[in-house]
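Structures are listed in the sections that come next.
None of the figures in this text is laboratory data; all of them are computed from the coordinates on show. Worth saying up front: this structure is predicted, and the values here are computed from it rather than measured. Cβ atoms are built from the backbone, for glycine too; each structure is taken alone.
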Structure I
Amino acid sequence: MRPDTPEEGSELPAHIKAFMANPDNPLFLRARALGLTIKPRDVVPSTRRAHMCTEYARSQGKLQEFHHGVLERYWSHADDIHDWAVLSAVATAAGLDAKQMRAEVEAGTWKAEMEAGLAAAAELGISAVPTFIVGNKFAIQGAQEARVFRQAFERVQRGI
């Protein structure tokens, strides 16, 4: 088990573990209906390193490829996205220089950028991943059903 530190990750509370272990929880049902696989986990890894790596990927024009890879490894494989082996594999698959990425992240090159993004999110009241901002009016937190997004888009179109 990993220590409960911001840099390493934290163990899920018992009630969350029980919810995630239920094969009929709404998140898993929606994923299955879309042909997606979500693997449950007992520990939520720190995402700070992955966020810094994402800033590196953005600077190299590979944000979408890297971000997609990280999400796939996290959700579909239950991989630890704090682990350099996982992040390096994602970087390589995205066409990035994994060694350069690690060197820059470990040197702190992307720390201020990552912290600024987290601070901006906190200022907006965003505390969940994912959070989607629709029309600069609505924040949709978590993996919601398609109807929630449709309703938000419709409200934006109507000027509500």
Structure II
Amino acid sequence: MSPLTPPLHSDLKRSLTATVPLGIGMMAAIDEVVFHQILAWHHFFDWGTPAFSLLSDGLLHSAELILFVLGFFMFARLHRRGTLNRTAAWAGFVFGMGGFQLFDGIVDHKLLRLHQIRYVDNVLLYDLIWNGVALLLLLAGYLILRRARRTARS
């Protein structure tokens, strides 16, 4: 069986929802490692003391790990039961990544103003790229889900 072929009695909905937390956790980890630590462009909360900013990154890291563990156990349960739909699982993972990215770009960056992507005079280009990548991930998740639904029907 190819890795994208669902088992005979797969659970499309649970496979999709089980991997959303994994996608959220993965994108949060990428954001934290790349933008918070390596590039040092921002912290999760930038408007406090350096110690509080570091604490906010630690809390984000804790939440990301909780989501990884939750998603892993949901995924493992479906896999163990033989009801995992791999294509729907990939869709959920990509949806989770795009959903986190878009939420961060709109809610954290613009509505709550917890931080900006990067502190430069013209942040518009960074915002467009950040949210554009999020929309591309959501579109990819949608296309993968359509494939999973088509395969499940046939």
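Each of the structures I, II was assessed by relative contact order in percent (Cα under 8 Å, 6 or more apart); the largest value belongs to II. Match the computed value -16500 of helix-only ellipticity at 222 nm (-39500 (n - 2.57) for each DSSP H run of 4 or more, over all residues; to 500) to one of the structures I, II, and report its label. This value belongs to structure I.
One of I, II was used to calculate log10 I(q)/I(0) by the Debye sum over Cα atoms at q = 0.11, 0.14, 0.15, 0.17 Å⁻¹, giving -0.48, -0.72, -0.79, -0.93; which?
On the way: I: -0.53, -0.86, -0.98, -1.20; II: -0.48, -0.72, -0.79, -0.93.
Comparing all candidates, it corresponds to II.
Computing mean count of other Cβ atoms within 10 Å over residues 52-59 for each of I, II, which one ends up highest? Largest value of mean count of other Cβ atoms within 10 Å over residues 52-59: I.
Thinking only about distance in nm of label points 7 Å out along Cα→Cβ at positions 20 and 108, which of I, II has the largest value?
I
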